[in-house]
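Just so it is clear, none of the values below were taken in a lab; they were calculated from the coordinates. These numbers come from a predicted model, not from an experiment. Cβ atoms are built from the backbone, for glycine too; each structure is taken alone.
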Structure 1
Amino acid sequence: MNKYLELGQIVNVKGLKGEVKVNSFTDDNTKFEKIHKVFIKQKESLNEYEIEKVGYNKNQVIIKFKNINTIEEAEKLRNSYIVVDREIFGELPEGVYYIADLIGLEVYTENNEYLGKVDDIFSTGSNDVYVVKDELGKQKLLPGIEEVIKKINIDEGKIIVNLIKGL
């Protein structure tokens, strides 16, 4: 399990005063308002920045970092990732996982048949959908419902599923 969680990617600058546009990876963009310090990951470096102001524009988060005051300074942050120490959010409730922790887990049926690895997870509104990709690149979409997802074991790197009729 990774020590850090990626909250979003800085994709552009906004205005002339050092604000940046962020594509959020969270289910709740207001999480950025609750965080005062973040790390910016650029290639192999990780530097701490203090958030001065958070705003929103359509589906993006607009962030002004302390000591980033010009478009030129903000431009240097483009394409980097905003990460935080996972401990900042505390323990998750039982049965709730970060998507980042589920990506890459091996998926098996209850009969121990290997299906592939979790490649992506997206929300449909009513439930999540797990995209499982096998070695040949073939995808299988599994609804994230109790009837299908039987057991998730992060430590073993494994998900056990029940393939209901139609899957």
Structure 2
Amino acid sequence: MAGAEITTLPEGMQRVAAALQRAGHPHGPVMLDDAARTAQQAADALGVQLGQIAKSIIFRRRSDDAAVLVITSGDRRVDEKKVDALVGKTGRADAEFVKAATGFSIGGVSPVAHARPPVTLIDRELLRFDVVWAAAGHPHGVFQLRPQDLQALTGAALADVVQQPS
């Protein structure tokens, strides 16, 4: 994406586009016609499987108020006990905390370009797919990537942080 194209995007998407460009990522953000605030909405809009949506979920670590970003497949639920075992006790993050910590509103939290770098965990379940889609800093914005790209873009390791499917 060229510099002129980036400036036509909403501010959050501009930050994501710039971060992806700096990292040499081959795919820039795209704007969907409809909002993709949920993984199901994003999957429907893109015509992909629910699991191909890389959900970015923010928790608040109790010991130091750090943002904890958990990136997982859209068809999985985070197991908070597993997250707590890896990063310390966490709690739910309200919309105000999410916006202050990440610079993004809930429904558009990208895995990259955060206001303050979060503690990040990437669920290994994402590796089931060759291609996934992540939020790009706006409820209508997404970008394409390989699950392995998440590790390179965030510096985070893979972890087991989801509930077992029933």
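At a glance:
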quantity	calculated
Value 15.6, calculated as Kirkwood radius over Cα pairs in Å, assigned to which of 1, 2	2
Among 1, 2, which structure scores highest (criterion: relative contact order in percent (Cα under 8 Å, 6 or more apart))	2
Which entry (1, 2) yields the derived value -1000 for helix-only ellipticity at 222 nm (-39500 (n - 2.57) for each DSSP H run of 4 or more, over all residues; to 500)	1
FRET efficiency 1/(1 + (r/R0)^6) of positions 8 and 80 (r between Cβ atoms, R0 = 30 Å, to 0.05) - structure with the largest value, from 1, 2	1
Read-out semi-axes √(5λ) of the Cα gyration tensor in Å, for residues 16-87 alone, computed value 26, 18, 11, structure in 1, 2	2
